[in-house]
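Structures given as structure tokens follow.
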Structure I
Amino acid sequence: MMQINVKLYATLRRFGPEGLEIGEAFTVHSQGTTIGELIQQLEISRDDAKIVMVNGKRVIEMNQKLTENDLVVIFPPVGGG
């Protein structure tokens, strides 16, 4: 099991701990080793996790491996008009 730091934005904040501030990171003790497994552990659908960044770099592949203390930032689909 490894420790991953996670930031969730916009509508995805509901999947984090209660009382989480905007832009605040929280720690997840992940049983998986990939981004996809982390997203599944957080119970976020892959469709809702549109933009994923690991340590400041955008990631497209959900099977990318994570390492101890990585910072994973997840954004929902961007809407607008």
Structure II
Amino acid sequence: MSNLYCDTDPKIEKLQIEIIRSMPAWKKISIVDSLNQTLKTLMISGIKERNPSASPQQVQYNLAELLLGEELARKVYDHAR
């Protein structure tokens, strides 16, 4: 098996993969959910930093644009603008 990451020692990468494979599915899903929540928090922080006077509704709309794309965000969240 070839290395996935050039900055990780092959022995450590192998160990990481073994640990992940041995995790129950619920634990993997929990980790992904946590990463998604962290990403959403970072996206909201970036939106607020770029638009300090934005209302909470505008922040949510901008988040929807980032996650869904402009066209779908407009269809779903146009009332929040």
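Read-outs: derived from the displayed coordinates by stated rules, not from any lab. Since the structure is predicted, the reported quantities are computational estimates derived from the model, not experimental observations. Cβ atoms are built from the backbone, for glycine too; each structure is taken alone.
Looking just at relative contact order in percent (Cα under 8 Å, 6 or more apart), which of the labels I, II belongs to the structure with the highest value? Write down the numbers at each step before the final one.
Working: I: 40; II: 17.
Across I, II, relative contact order in percent (Cα under 8 Å, 6 or more apart) peaks for I.
Name the one structure among I, II that mean count of other Cβ atoms within 10 Å over residues 8-15 of 15.8 was derived from. It would help to have the intermediate numbers written out before the result.
Values: I: 15.8; II: 11.8.
Going through each structure in turn, the value belongs to I.
Comparing distance in nm of label points 7 Å out along Cα→Cβ at positions 16 and 64 across I, II, which is largest? Let's see the in-between values first.
Details: I: 1.9; II: 3.7.
Structure II comes out on top.
Computing helix-only ellipticity at 222 nm (-39500 (n - 2.57) for each DSSP H run of 4 or more, over all residues; to 500) gives -2000 for which of I, II?
Details: I: -2000; II: -24000.
It traces back to I.
Upon calculation of distance in nm of label points 7 Å out along Cα→Cβ at positions 24 and 72 from the atomic coordinates, which of the structures I, II produces 3.2? Spell out each step's value before the answer.
Details: I: 2.1; II: 3.2.
It was calculated from structure II.
Given that log10 I(q)/I(0) by the Debye sum over Cα atoms at q = 0.11, 0.15, 0.27 Å⁻¹, derived from a single structure, equals -0.24, -0.46, -1.58, which label among I, II identifies that structure? Mind showing how you got there, number by number?
Working: I: -0.24, -0.46, -1.58; II: -0.52, -0.73, -1.21.
Going label by label, the one that fits is I.
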